[in-house]
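Input: structures, listed below.
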Structure P
Amino acid sequence: MAEFVYTAVGPDGKKKKGHIEAKTKEMAVANLKNEKNTVLNITEAGGLAKKVNFSFGKKVKSRDFSVFCHQFVSIIQAGVTIVEAFQMLGEQTENKALKFAIQEVHNDISKGEPLAVAMRKRSGVFPSMLCNMVEAGEASGSLDKSFSRMATQFEKDAQLEAAVKKAVIYPIVLILVLIGVIFAMMTFVIPSFMGMFEGLDAEMPAITMVIVHISDFFVKFWWLILIVAALLFIAFKAFQSSSGGKDIIDRLVLRIPVLGPIQMKKACAKLGRTLCTLLGAGVPMIDALDITAKSMDNNNYKRAMKEAKEQVARGVVLSRPLKTSGLFPPMVCHMVSIGEETGNIESMLENVASYYEEDVQNATESMMALMEPLIIISMAFIVGFLVLAILSPMFTLYEALGG
């Protein structure tokens, strides 16, 4: 599926901009016209133009979807109709993108359109997994159960994302603080101290001269350092947004000690939870594997799940492509195999999800416990080195005066 950026005039006569996913540009235009939009311009999103990089404030998080699903279940169980439920949710939802999408869905279902169809029209907001679950719930007459399952799914996803983000962001913050301290010392502290020794006819220690030259560079070219840092950040984001760049980064991440195993456990947890939720709602295995593949953050696991889907479609049991991919630990493959043999694969997948969700939490806590002292020691070493460079001329001066 490709992503397209469009400008169109809606059925209400108002101009709007947005993103839509489709296999081709022609299909994207057709989908927009089916919603009674007049397309003014449409182009394929690429690199930094993708919405994931420019609409951080508009992106609907898993936590928002979890609250939405929980609220829907509570309202429906109170005897309120689906149309009224979406009207109420549209009024009280805080996330602007989700609020607008709910209001649009409410307008469609008020005209008699099925809920799943109305939600699929807003595929840029509502995940395909949620749409499939709603469709299965409408078919079986258990829409509240589908939303309840999705509330749990989104809640678990949010917990996983928070755990991994915490493990990654914490050391990054400490490193940025260290860089800020070094920048401040080089630009302001060291020049003020070195000014004290300018009039003295004393030879500076080698360590001090090295730091002085570095400090001089910082003072004269601090603007260049900031520009280079900004350009490197932009280049990295552009590289990360490209398909080839993301593949390289995803491969490297899996090889990083501690962080790589956390990514693997997160993928296993998502595999178990997503498949269990979908299969439990009656979604066919092929469709469930396709949705699971799309939910994977790492491209290596995304490709592995797509390959698993193709092999299962040819009649191969799921445990075999999972094993041959080499990305999933033996425990996952064995538990899936046992579930296939006993006909209880949903229960086994739930066990896999529960185990690895807890394992991710423990692994991230262990990573933070390991990283914190290492970074603090590094900070102390670097700052101590700079302080030694500042104090060395004083020691040299005292020795000269004493002599």
Structure Q
Amino acid sequence: MALWSVHGDGRRVRDGAVVAPNERLSWPLTVGFGVQHVAAMFSATVLVPTLTHFPVTTTLLFSGIGTLLFLVITRNRVPAYLGSSFAFIAPLTAAQEHGVAAQLGGVLVAGLLLVGVGVAVKALGVRLLESVMPPVVTGAVIVLVGLNLAPAATAAFGKQPVIALLTLVVIVGCAVVARGLLSRLSVLAGVLVGWIVAAVSGALSQDRLTALSDAAWFGLPQFSAPQVRPSVILLVIPVVLVLVAENVGHVKAVGAVTGRDLDGSVGDSLIADGLATTLAGFGGGSGTTTYAENIGVMAATRVYSTAAYGVAGLTAIVLSMSPKFGALVNTIPDGVLGGATILLYGMIALVGVRIWFADRVDFADPVNLTVVAVAVVAGAGDLRIELGGAVFGGIAWGAVAVVCGHPLLRWLANRGGGELSGPRPRG
């Protein structure tokens, strides 16, 4: 209780005032803001395990635990929620043939690598990332991850096209036309509408409805042990680049909305997210990342209290203790998922494009142009090559192409003289 000072009288926020991360309102109001953060993170956090066939309740449990761990490690300086990362969808889907244990091994290793990056950043400074991962590299990795998911979205869309189209129309309509919280919860609104229409029209799976009926109201989440396999590890390594980019971007975004310089907390943020992802890999949940949706809620409400995030983390843990809830989420039909993901996966790719635009990456530069062209097509086309009995997909090859190819080609171009031997272009 002594972690936060009470803002004003705790019952109201004056016009133009903000509630700082180390402040809180009265506990009833704080609980209300915490539940709002749960609503903001809910659709995306639940959607990831649904798409990758991970237990929803287990993912919720480690999401809540990860959020509480994040607040502790960042010492209440960075208000953020750790929800399921969409970056894991493609590699976990590609690794389904290896089994759940191997998938969890990939999540585990990704978390450990992220912790290592966080330790390095904490020791050497955030500029380390800017030199190793310029915008052209991070943008390309995010673009190829999003495009690699496209066939899965269109396949699900085609299974129930009417329901999928309805879901997509509702999501787009809420996102474009609606204002306030409904706009921020557009994905959840679309999924709920599609889900209800599917239930009324009898389009829900009878097997899943039977499982829902048989599920207990209260019980522990389903836990699984990880198994490390090299072929799966190479699939998830690109995810680490995405998680680094997301964490750095989100810490800077939180710093912007709170008016504080949080660059010194970037290393702590990476370590915290890495540990949360590692714990999820040990127990059976999907990897985590800081959520932009919740940053948007803070910007709209001007309440940046980490106490609200503590409430959100505890709420997620409570929800994870109901197998009935997990079985309910599992009844979401394929058409609804197809309608939602055909937009969400495209938006993932466009996040990478936005990075290129924001940092004015020069695609007239042959190094940038060639390395991105190869990486994106390898990822979008899901280039699959077997090496030593293990099959590696497009995400792995595309990431290797851009992460290794960019510095190598830049070095060769600079040694070769010409226009590229002068000042180094952006990206």
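Throughout, read-outs are computed from the coordinates displayed, never taken from laboratory work. Predicted model only: the values in this text are computed from it and were never measured.
When helix-only ellipticity at 222 nm (-39500 (n - 2.57) for each DSSP H run of 4 or more, over all residues; to 500) is calculated, the result is -22000; to which of the structures P, Q does this value belong? Comparing all candidates, it corresponds to Q.
Upon calculation of volume of the Cα convex hull per residue in Å³, for residues 25-152 alone from the atomic coordinates, which of the structures P, Q produces 137? Corresponding structure: Q. Starting from the value 25.1: which structure in P, Q was Kirkwood radius over Cα pairs in Å calculated from? Among P, Q, the structure yielding 25.1 for Kirkwood radius over Cα pairs in Å is P.
When relative contact order in percent (Cα under 8 Å, 6 or more apart) is calculated for each of the structures P, Q, the largest result comes from Q.
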